[in-house]
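Structures given as C-alpha cells follow.
Nothing in this text is a laboratory measurement; each read-out follows from the coordinates by a stated rule. Quick caveat, the model's predicted, so the values are computed rather than measured. Cβ atoms are built from the backbone, for glycine too; each structure is taken alone.
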Structure I
Amino acid sequence: MQRIKTAIVGASGYTGSELLRLLLQHPHVDLCAVTSRQEAGKTISSLFPRYRSMPGTELAFIEPDADAIAATGAQIAFLALPHGVAAGIATALLARGIKVIDLSADFRIHDPAIYEEFYQHPHPSPELLKSSVYGLAEMYEKEIATASLIAAPGCYPTSILLPLIPLLRAKLIDPHSIIANSMSGVSGAGKKADTAYLFCECNESLRAYGLPKHRHLAEIEQELSLAADEMVRITFIPHIVPVNTGIHSSITSSIREGVTLDQIGTTLETAYAGKPFVRLLGAGICADTKNVTRTNFIDIGWHLDTRTHRLILTSAEDNVIKGAGGQAVQAFNLIFGLDEKAGLQSV
C-alpha cells in the first residue's frame with residue numbers, strides 16, 4: 001500500500017511530539033510536513049534527539065502556512081494547536097482538499113453558543129461545525145471513516161465518556177446523579193511557561209482546579225446527553241497530580257431500580273467487544289495509570305456500593321496518547337481503511 005502523505009501542524013508541544021513518535025513508526029505514513037513557528041528551520045532529530053536515526057527525522061519544521069503544507073502533497077493534517085487557533089488553519093487546509101484531524105476543542109462542540117460560553121469567544125468557523133465528526137473511535141467508527149474533519153476528543157472526556165456511554169444508552173444508571181473526579185498529569189496543561197505548572201509548584205502537591213465549570217464539561221455533557229437521549233448535567237472535579245502523563249477518573253452514579261452488577265458488566269462487554277483499545281478489568285478491580293501510560297489503552301473497572309445504591313466506575317489512560325495523539329491516529333486509521341491498531345500496538 002502506498003504511504004499516506006501526512007502533516008503535523010504544531011508538532012513541537014507535548015501532544016505534537018507524541019504524534020511524531022507514533023507517525024514516524026506508522027507503517028502507512030509518509031510524514032511530509034511538520035510545523036512550528038518557534039522551531040521553524042530545525043530538523044526533527046535536532047529538536048527531539050530521542051528520534052535521531054529514525055527514518056524521516058531529517059525533515060525540517062516549517063511555518064504553519066496552508067499553501068506550504070499543500071505543496072508537500074499532504075493528504076491529511078493533524079492539528080496540535082490551541083483552541084481558537086486551530087480553526088483558521090483547518091478552514092484553509094480543508095479548502096485545499098486536505099483532510100483534518102483537529103486535537104483542539106474548536107470542532108468538538110456542536111452548538112457555537114455553548115462553545116462561546118465555555119471558551120469566552122465566538123466560534124471562529126461556525127459553518128464547519130455541522131460537518132465535523134466527534135472522533136471517539138469506539139462510538140463513531142462509521143462516521144469517522146467518511147469524514148473530512150475530525151474533532152479528536154479531549155483527554156478528560158475520553159476517560160469519562162467511555163465508561164458511561166454504554167450504561168446511559170442501556171438506561172442502567174440515573175443520568176442526573178453523575179459525579180466525576182479526575183486526576184491528570186502536568187502535561188495536560190500543555191507545553192507552556194506558567195508558574196502554576198513549574199516543578200516546585202506541582203511536585204509533592206495535589207490540587208483541584210477549573211471549578212466549578214471546567215471547559216471539558218461542554219463536550220462531556222454534550223456526548224452524555226446524546227447517549228441518554230435527554231439533557232445531562234454532571235459534577236466534574238479535575239485535579240492536577242505530580243506525574244508527567246496519565247489520567248485516572250473515579251465516576252459515581254445511582255443505578256436504576258433492579259439493576260445488578262452482572263448487567264453492568266454484560267453491557268460494557270457487549271459495547272466494547274472487538275474494540276482493541278478498551279480493556280475491561282471487571283467487577284471489583286480499580287484502574288491504575290501505571291498500566292496504561294505510553295500506550296493507547298483505556299482500562300475500566302467497576303464496583304457496586306450496595307450501602308448507597310451507587311455504581312463506582314474507574315478508568316485510566318495516558319492523556320497525551322489515548323486522550324490525544326493515539327486516539328487521533330485511531331481516527332486516521334479508520335479514515336483510510338487501515339487496521340485500527342496500525343502504529344498503536346506497542347505496550
Structure II
Amino acid sequence: MQLSDFDFELPEALIAQTPLARRDASRLLVLDRKTATLRHEAFPAIASILGAGDLLVVNDTRVIPARLHGFKDSGGHIEVFLVRRYPGAEEIWGCLTRSSKPPRPGSRLHLAEGVVATVLDGADDDLRRVRFEGVGDFLATLERAGEIPLPPYIRREAEELDRERYQTVFAAAPGAVAAPTAGLHFTPELLERLRRRGVEICNLTLHVGPGTFLPVREDGLRNHRMHAESYLIPAATATAVNRAKREGRRVVALGTTTTRTLEHGADVGGELLPGEGMTDLFILPGYRFRLVDAMITNFHLPRSTLLMLVSAFAGRELLLQAYREAVLERYRFFSYGDSMVIL
C-alpha cells in the first residue's frame with residue numbers, strides 16, 4: 001500500500017467551516033459491510049439503527065482552550081499551544097510555540113490573564129517543556145485565557161460558539177486539544193432515546209493530540225510514526241465490553257479515537273484490559289479488529305491516518321466508494337461535517 005491509495009478528490013466547498021444550528025441535524029451515511037450497500041439518513045436515525053443489546057462506547061475527553069497568546073521578554077509576539085501535561089506538582093506542559101524566533105531555554109513568556117511561563121528546554125515530538133507559574137487552578141485560568149484550538153482546515157478564528165459546539169455533550173475529562181468529532185452529533189435527548197431502546201452506553205478517555213492532523217509523509221506507510229496520546233479505560237468499561245463480547249452483542253465504537261483505545265487495550269485473546277497509559281497504535285488495512293463490531297465516524301482527510309483506520313474497518317475500496325458517494329451528494333466533511341456509520 002502506498003500513500004496515494006488513500007487519496008480522493010474533495011472540493012474545498014465541502015469542508016464544513018461552522019457547525020449546524022442543531023447538533024443532530026447532520027446527515028448520516030449508512031455503510032453495510034455485509035451487503036456492500038449505502039443508504040442516506042438523517043443522524044437521528046442512529047436511534048433505530050442501534051438497538052437492544054448494543055454497547056455504545058464513547059470518548060469522554062474534553063477539549064481545553066489550549067491556545068495562548070502573549071509576548072516574550074524581548075517584546076516579540078508568541079503563541080503557545082499546550083499539548084500535554086507532564087506528571088508532577090508543577091504545571092509543566094509540552095507545548096508547540098510560534099514566534100518570529102524560537103524561544104530559548106530560560107525565556108520568560110507573558111501571556112493572557114497575567115499567566116507567566118518559563119521555557120525549560122526542548123522535549124520529544126518537537127515540543128518545548130514550559131512551566132506555568134502562579135496561576136492557582138490552571139484549567140480554570142485556561143478557560144478564561146485560552147482559545148479553543150480549531151483544526152487547521154477551519155479557516156476562521158475560534159468564536160464563543162465553538163466553546164460549546166467543539167465539545168461533545170458528554171465531555172468530562174479535560175485534556176484534549178482536538179475534539180472526538182464523531183460524538184459532536186449527539187444530544188442528551190438522542191442519548192436518552194438510545195438508552196430507552198436498550199442500548200448500553202459506557203465511556204473511556206483518549207486525550208486527542210495535534211498529531212491527529214499531521215500529514216503522512218512516508219510513501220511506505222508502515223514507516224509513519226503516530227504521536228502518542230494518553231488514555232484511560234475504566235474497569236467498569238472493560239467489564240461491560242468483555243460481557244458484551246461473551247454474549248455475542250455488538251460493540252459500537254463512537255469515533256476513531258474510541259476505536260484505537262479499545263483495540264490498544266485488547267489482549268491477544270480479545271479481552272479488554274482496564275488501565276491507563278499512552279497509545280501510538282497505527283491501524284492500516286490488514287489489521288484484525290479484536291473488539292469493535294461497528295463504528296460511527298465523521299468523514300476524514302485524504303491521505304490521513306484516520307482514513308486509513310476506517311479503510312481497515314470497512315475495506316479500502318468500499319470505503320472510498322462511500323466517500324465518492326458522499327462527495328456527489330454534497331455531504332459536509334471533517335470536524336463540523338456529517339457522519340457515517342459502518343455496520
Structure III
Amino acid sequence: MKIFCFKALFVSTAGFMCTVSAAFGQVSQHQSSLVTSLRISADAFVKTLNSEQREIAIVDFESPLRFDWHFVPRERKGLALKQMNRVQREKALAMVQSLLSSEGYRKTKEIIDLENVLRIVENRPPNDLRRDPENYSFMIFGEPGANPWAWRVEGHHLSVHFTIIGQEIAFTPGFMGSNPGKVLAQMPQKNRVVLADEQSLAFELLHSLKPAQLKQAILSVKSPYDILTGNGRKASLARFEGVSYQALAPAQRKILTTLIKEYLNRYHITLANQQWNKLEAQGLANIYFAWMGDQQPLMGSDKGHYYRIHGPGFLIEFDNTQNDANHIHTVVRDLENDFGDDLLSQHYKMDHIKE
C-alpha cells in the first residue's frame with residue numbers, strides 16, 4: 001500500500017518575525033513585504049507549470065469556483081499534488097509556508113498525513129479518492145501580482161483561502177479538521193492529536209466558569225453534528241449567545257484570548273496580528289463563548305462537544321461529535337471579509353471614484 005510522505009518535499013522559507021505597528025485599517029510595511037514575498041513564491045510555482053497544468057490551476061478571479069469550497073473528501077478542481085512533479089510540489093508547498101506560521105504548517109502536514117492513517121484503519125484500496133494524501137489541490141484566481149488575485153489549497157479537512165487586494169491579504173475562510181481527532185490505532189502516528197490546544201484550552205475555559213457563567217455559556221446538552229455554518233458562501237448566526245468576554249474574570253479572559261490566538265497563530269505573524277488588531281478595535285467585550293454537548297474531553301466516546309467564539313464580524317467554530325467524538329472540525333470566518341469581500345468592496349469603490 002502506498003504511503004505518501006511529505007518529509008522530502010519540505011522547503012524552508014524565512015518567516016517575517018515582526019509585528020504590525022500600523023494602526024488598524026492602514027497597510028504596514030510588513031503587509032507589503034508579505035504580499036511581495038507571496039507574489040514571488042506564486043510566480044515561482046506558476047513558472048514550473050506546463051500549458052495543460054496552467055489551464056487546470058489558474059482561472060479567472062471572477063470564477064464562481066473561488067467560492068466553491070468544502071472540507072469533505074471529494075473530487076476537486078485545481079491542480080492536485082498527484083499531478084505535480086517533485087519541483088512543482090516544492091514550489092506549491094512554499095506558497096503554503098509563506099502565509100502560515102510554522103505551527104500552522106505543521107498542522108497542515110499532519111492533517112494531510114492522517115489520510116494515510118485513515119487508509120490503513122479503514123482498509124481502503126490505494127486508489128481510493130476518499131483517503132488520498134495526494135488529493136490536495138491548488139488553485140490560483142487571476143494572475144499573481146494582479147489587483148486583485150487569490151489562491152487556495154484544499155483537500156479533506158483542509159481549506160485555506162487567501163485573497164490579495166493591493167497590499168493587503170484576507171485569509172478567511174480557513175478550515176482545519178482532524179480525523180481521527182486522536183490516533184488510537186497501533187501505528188507510527190499513535191496518540192497524535194493535531195488540534196490539541198484548540199480542544200484543551202476550550203475545556204480549560206469551560207471548567208473555570210462559575211455556575212452563573214456556565215448557565216450563560218451552555219446552550220444545549222446535545223452537540224450539533226457539525227459546525228453550524230458549514231461551507232456556506234457567507235457565514236452568519238442569528239444572534240450572539242453564551243457568556244461574554246465582559247462577564248469573565250481576568251484569568252478567564254486570558255484563557256479565552258489564548259484560545260482565539262491559537263486559531264490566529266496558524267497564520268503568518270503579520271496576518272495573525274492584523275486580525276487581532278481588528279478584534280481589539282471592534283471591542284473584545286463584545287465577544288461571546290458558547291458551548292453545546294458534553295463537558296468532559298472524552299476522545300473516542302459517544303459524547304460529542306461543540307463550542308464557538310462569536311464577536312462582531314468574527315466567528316470561530318469547533319466541533320468534535322462524529323466518529324464517537326473523535327473527529328474534529330474547526331473554522332475561522334471573518335463575517336465581513338471572507339474571500340476579501342470587504343476589501344474588494346473598498347477597492348471597487350475607489351476604482352469607481354477614480355473614474
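Observations, loosely collected:
- Structure (I, II, III) behind the derived value 17.1 of mean count of other Cβ atoms within 10 Å over residues 29-36: III
- For distance in nm of label points 7 Å out along Cα→Cβ at positions 101 and 325 computed as 5.7, the structure of I, II, III it came from: II
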